[in-house]
Structure 1
Amino acid sequence: MKKGVFISYSEVDRNKKESIKKVLEKSKCLLPIIIAERRQSMKNLSDKIIKGINEADYLIPILTKNSINNQWVNQEIGFAKSQELERKIRIIPIIESSLLSEKLLKGFIHDQLDLPYNFKSDTNQSKERRNFRKCYNLLIADLELEIMNNKLVKFKSSKKLYLRKDSELYLFPDFETRALFGLKNEDIYEYNNSEITNFKIAETIPSIKNVKYIEYDNKIYAQFGNELKHIPNPDTYKYICQFNKNTPIKIMDLHKGMFIGMPLIDKNNIEK
């Protein structure tokens, strides 16, 4: 399922909003939420905006000298902020850099925050568009990397499934191993065959038929590479033992670069 992105902007910055929208429409995991394109006769605009923000996973305010005092932009940021803890919506602004240098930002978004997505304005419109495009492309690329990390990847000409970690792809050797990672069909992102060159093919994930088991702090973990995945349910452990005869190795501390990753799922939730 794609993550919704609500773009907050002033009318003067409409062209900036449109340029972001075009890139989002091509994204495999992000979906622009465009209130103006939702035709609802006699519907109050503020109600439509609230509904749009409630559907969004991210609010991207475009903050320029044109928009920092805009009523709608500030209200949209304020409403999203009120939902931030309850719904975990994230506010990620794109900022005209002069607002930072001149210390013009006030309120929820201010210059004491880490604000990495900023662009330099310019009297040359072509140059400013390039600066802005570079800024929002970086933001979208960062979001896509974050969303698609630890997701399933396949290519159109192949039935192989990979686990994506940053720009590396790890091949699953069998269905049983994939099932125990808790990954469903909706976690699969499909790429064109030519896009495989964008990734590094890493080693194959060890099959549950061959993995080692670690007992640490009175809990059982399956070891995949240098990652320990907790087995939270005894039935899951029994399920794995149907394929694997290894007995747990007890360790006193984590060493040799091992770390604890996401847990393996409950056997009752294994996809049939």
Structure 2
Amino acid sequence: MHDRSVDDGSGAYFISSTDGLQPVPEARSPWSEDMLHGRLLAGLAARAVEGVSDDPALRISRLTVDMFRSPPMSALHAAATIVRDGRRVRVVDVSICSGDIEVARACALELRTGEHPDSKVWRAPEWDAPLPEALPPPTDWDADGGWDIRLLTPGGFWTAERKRLWARDRWQLVAGEEPSPVVRAALAADLPNPLANSSVDGLQFINADLTLSLARPPVSEWIGLEVASHFGHDGIAVGSCTMYDISGAIGSSSVCAVTNTATLAD
């Protein structure tokens, strides 16, 4: 199991309490003051899966989070259950509840690592993005918050260009716990919605899920994302991004979204 014990005085999105994991005000969604940011549900799901994992050779290769209710800014519980524990494959279900109300459900697929075949397959070209330390933060970004980004696309989020950026969390997910590499990747896995599904008119879609697929965990705090695809019709959009760390590509994340009348355009 992942060693979560740490106390370095940094900020955190959740504080442990007798009622559960209580979100701090900075954990809210940009859609509503009373709504938790969806990316934090993915972080809680990954954390819960790691909490029941006791075999370091089994690696989270896919995490799907269905966000079917607006998560409130109140204490949450994330409970994980192993539903299949095979020699090479493990499946873990996670239920995230606020009180007695389930607000999200996740399913993780863990695969056993082993010797990798020495064969040639097609690969996308190496990412030629500059390292995040060489880029300035956005001028309109909250420098004191827990989330840090470095934009690589002129125009930022609200553009019709193919978007890409670096993102990292300076804060812990839960106070007193150092986020694992997979939790860091999960926290970034919600970004395909504003990256792939936004336009010059802002973000007009809100995602109801996310699916993170990882060939390996990230080796850096910084997670890079580049839009890989966007498809949209009849008020439904599907977007995906390739994900990177400072050493190269690590996997992908995709979202399914529905049109939302309120936009996030400035």
Structure 3
Amino acid sequence: MSGRLQDRVAIVTGAASGIGEATVRRFVDEGARCLVVDLDEERGRALAAELGDVAAFRSTDVADEDAVAATVDDAVERFGRLDVMFNNAGILGAVGPIADIDATAWHRTIDVLLSSVFFGIKHAARVMLPQGSGAIVNTTSTAGLRPGLGPHVYTAAKHGVVGLTASTATELGRHGIRVNALAPGGTVTGLTSKLAAGDPDATEVAAERIGSRGPLGRGGTPEEMADAVLFLASDEASFVLGHTLVVDQAYEVVGDRNHMFVSMGSQLEQGRIGGAD
């Protein structure tokens, strides 16, 4: 343990599994005290109990502003301050052709994926502004930077997170509060396992399918994403504001297309492309 978050207090939403759980464990390893926030009470309470006095659990619907405000107040009351807010909770939400998506499904998806981030930033800022410091990290997605990687409403919401992150960073950075985002790609979690293999517990099967076409030939792990969140939350990212950090093995956003040109160059050398004399 290097203590990169020593004596700091963090809230992690969507903390009972996947990237959220891995981040809580990473934060605690680095000296932080964490409020574990999730609607999955069984797993959330078990994680907090396992970690001991440095963690506590709170059940929160992040789409409810009053609930998010109360959660921030709870963290301050329990631990004395708030230094890191990781707005990570999410769902896949509405799916299907655009003509078939009803307004109720649209609003619920937007509320969980985008409004929740607004609430988290707003109420974290409320308590961070007086202390003149803090780090806010929001989970977006590679689907928030490139179309075709998620359902319509999910894609719209994740694009919104990218924009909100950049916009609020310009305001809050003047007060010592850094706002950044993580864009995971091809990560093996319960949600992606359900999409890839039809079963949230089929992580081994999903790992063979997710990201297998990328340069590294594998899916990412929640722990790798947690390392990226730790960087954005720590003093090592002290000059990083409004940034969306893509962690996707240079595949979904950058695109693994260099192989075409490598192959083309090889064929040019062999006189198989162009007007070779």
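No lab work stands behind these numbers, since they all come straight from the coordinates. Predicted, not measured: the structure shown is a model, and the values here were computed from it. Cβ atoms are built from the backbone, for glycine too; each structure is taken alone.
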Problem - For 0.85 (FRET efficiency 1/(1 + (r/R0)^6) of positions 33 and 177 (r between Cβ atoms, R0 = 25 Å, to 0.05), calculated) the corresponding structure among 1, 2, 3 - result: 3
Practice task
Identify which of structures 1, 2, 3 gives the largest calculated value of relative contact order in percent (Cα under 8 Å, 6 or more apart).
Solution key: 2
Handout entry: For -13500 (helix-only ellipticity at 222 nm (-39500 (n - 2.57) for each DSSP H run of 4 or more, over all residues; to 500), calculated) the corresponding structure among 1, 2, 3
Key = 3
